[in-house]
Structure 1
Amino acid sequence: MTIRVIVVEDSLTMRKRLCEVLTTDPQIEVVAELEDGKQAIEACQRLRPNLMTLDMMLPVMSGLAATEYIMAHCPTPILIVSSSTNRGELFKTYEALAAGAVDVLEKPRGDETDDEWERQLISTVKLVSKIKVITHPRARLGHLGRVSSKDLTPAVASQQTKYRVTAIGASTGGPAAIVHVLRSLGPAYPLPVLLVLHIGEAFGKAFADWLDGQTALRVSYARDGDLMSQASGRVIMAPPGRHLVVNNGKLHVTADPERHSCRPSVDVLFESVAAAYGSTGVGCLLTGMGRDGAAGLLAMKQAGGLTLVQDESTSVVFGMPREAIERGAACRVLPLDEIGPMLAGLSMAGTQP
């Protein structure tokens, strides 16, 4: 099947390069080349492409505004192709990902080989074009994936467990899901939240700062040796390109080998939480491509912890959650809207670290 692509980029040089690279693949057809966000919306409604590549900084209407409109009115897989050097542009990229854009690819910096960047662009376009995007998670909420109360494991059925830590992992579609969950926790959430998000290292450097402004909870990147006793009521993220591990009451940031081609890895975090906290840990695996997090979530469940998985109806990509469910790692499978409130309710029954 031919992948029909709209390319939106205000720089003529970059726009032509994107089109030239994409058209070298016989499976890809560029159906429109545009230079501003307003044109992008009009062409998307008229041509119904399989995918749109979109810059953030555009004339007439920004890439962010175009993303918000497209995802509300004509949902289309959007691949952001943008620069990672400007903090303002990074924040716009995070906003677009939270609004429903699927993935982000850095513009060529000039220090990579042309072939390397070109291969990455084509492979990412092919991958993103297969994703069935949704208008908004609320639009697809339902009973799919829910587990009845009679199926609950003892850890869920009993409200006597005193939980001490929450660990969250996400990948594709993760920024929007993470914001949704954290906002649902409220400002008084007492437990430390340890977070791993798969995002390109170049684009991840300011994500914690941006996320800090999206929720009442304080968000920061982990520092090696930080004490868990000082993390209560805070969100601690794995830094870009580093694993996050908890051990002996301390957080550790490591450059250990990748897991599932990922660093940070959700599995690495979850496995460390299982070992350190056992039945007092809560694990939550959200939308994402691949299988990272499934084995770690199973380790948490086997250690007696509570494990929550986002359901298919509200996941942008059901890869990671599906893998966890198939392995029997999920105590509960829930729509996105129910995950935050459940975590908040569990924390009220537990104790702080």
Structure 2
Amino acid sequence: MSEGFQLSCPIPIRDYPNVTLAHGGGGRLMHDLISRMFFAAFGTNAAQSHDGAVLVPPTGARLAFTTDSYVVNPLFFPGGNIGELAVYGTANDLAMCGARACWLSVGFILEEGLPMETLWQVVQAIALAAQKCGAVIVTGDTKVVDRGKGDGVYINTAGIGVIEHDLDIGPAGLQEGDAIIVNGDLGRHGIAIMAQREGLALETEIESDCAPLWPQVCAMLEGGIEVHCLRDLTRGGLSSALNELASASAHRLFVREAEIPVSPGVRAVCELLGFDPLYVACEGRFVAIVKHDHAERAVELLRSAGAPEPRLIGSVQQKGTPEVILRSCIGTNRILDMLSGEQLPRIC
């Protein structure tokens, strides 16, 4: 649980220590759960309780919209939890559009028997994460499923963000010669989840990189960097992200393995278990495609905004053959293909 957010739970846990089917039945218990737990944590006024939210965007602003669902197992892991993951994941998807997250919705699928204290910890994490992102939770939903059919809690979040610049950020913006930058070391989220799930006793605990990305994106935009495309490195890791961009833009992408940052701990676990860190999921990492002349400045701005280890790792090459070429550490080239199966399920 993140520090600095210590509300006491307003739900009478001693009366209802676990979620019951009645908490999703539309009656008094559901009303109490929503008003005394969710509204209290998210700062929602009871007078705003309605089937939807009316939003007033800035005049002339462009908007970005996204949605995602979270089924991570376990619910709490080194460096984060499902609540933070749900907020950051959606806010980060907006950041990849060049948008600042403003409004979020949160939908809960709760399993009968879920300890109310566990739910409260998740709710607190959501509230704190939204606060860190500068976003407001304006609407939501709650459902309860039978015991044994929900794995504790699933969360769906949707978000609307405001685009406050004139750039069109997306795969169509890739140009030959563009620089490819990553903002930090790869694979920590997937390995942290797997180690926690399987009970691996590691000499040094590996923590998830779960974090909001907008401050780093904003630093580049406000610094005048010509950003052509952004993509977060979630399921499928760096390899899948680059292959998706190559396919969508019809460009060949070239990256150098020696420049791709991977922490010693993650690399050691991957070597032990036969994983490739280029395919392991991250939750606080992204790839930025920027104008070549702006690459060095972009790396500096990312570092100043808190990026742990930003690196220039490659370039966009000619159009016509959508593929990713990896220059290995021993100097040979190979095609970096997209992951064909599921390397680590239930990581987000």
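If FRET efficiency 1/(1 + (r/R0)^6) of positions 131 and 203 (r between Cβ atoms, R0 = 25 Å, to 0.05) computes to 0.85, which of 1, 2 did it come from?
1
With Kirkwood radius over Cα pairs in Å as the yardstick, tell me which of 1, 2 scores highest.
Top value of Kirkwood radius over Cα pairs in Å goes to structure 2.
Given that mean count of other Cβ atoms within 10 Å over residues 315-322, derived from a single structure, equals 24.1, which label among 1, 2 identifies that structure?
1
Quick one: helix-only ellipticity at 222 nm (-39500 (n - 2.57) for each DSSP H run of 4 or more, over all residues; to 500) came out at -11000 when computed from one of 1, 2, so which one is it?
It must be structure 1, since only it matches.
When mean count of other Cβ atoms within 10 Å over residues 19-26 is compared over structures 1, 2, which one is greatest?
If we compare mean count of other Cβ atoms within 10 Å over residues 19-26 over 1, 2, the biggest value is for 2.
Can you spot which of 1, 2 the value 19.0 was calculated from, given it is mean count of other Cβ atoms within 10 Å over residues 115-122?
Source structure: 2.
Among the shown structures 1, 2, from which was the value 15.0 of mean count of other Cβ atoms within 10 Å over residues 163-170 calculated?
This figure was derived from 2.
Given a value of 29, 57, 14, 0 for P(r) over Cα pairs in 10 Å bins from 0, in percent, for residues 59-98 alone, calculated from one of 1, 2, which structure does it belong to?
Structure 1 accounts for this read-out.
1, 2: which one has FRET efficiency 1/(1 + (r/R0)^6) of positions 107 and 187 (r between Cβ atoms, R0 = 35 Å, to 0.05), as calculated, at 0.40?
Comparing all candidates, it corresponds to 1.
Upon calculation of Rg and Dmax of the Cα atoms in Å, for residues 251-338 alone from the atomic coordinates, which of the structures 1, 2 produces 12.3, 35?
1
Ranked by relative contact order in percent (Cα under 8 Å, 6 or more apart), which of 1, 2 sits at the highest value?
Of structures 1, 2, the maximum of relative contact order in percent (Cα under 8 Å, 6 or more apart) occurs in 2.
Each reported figure results from applying straightforward, stated rules to the coordinates on display, with no laboratory input. Keep in mind that this is a model prediction, so the values were computed, not measured. Cβ atoms are built from the backbone, for glycine too; each structure is taken alone.
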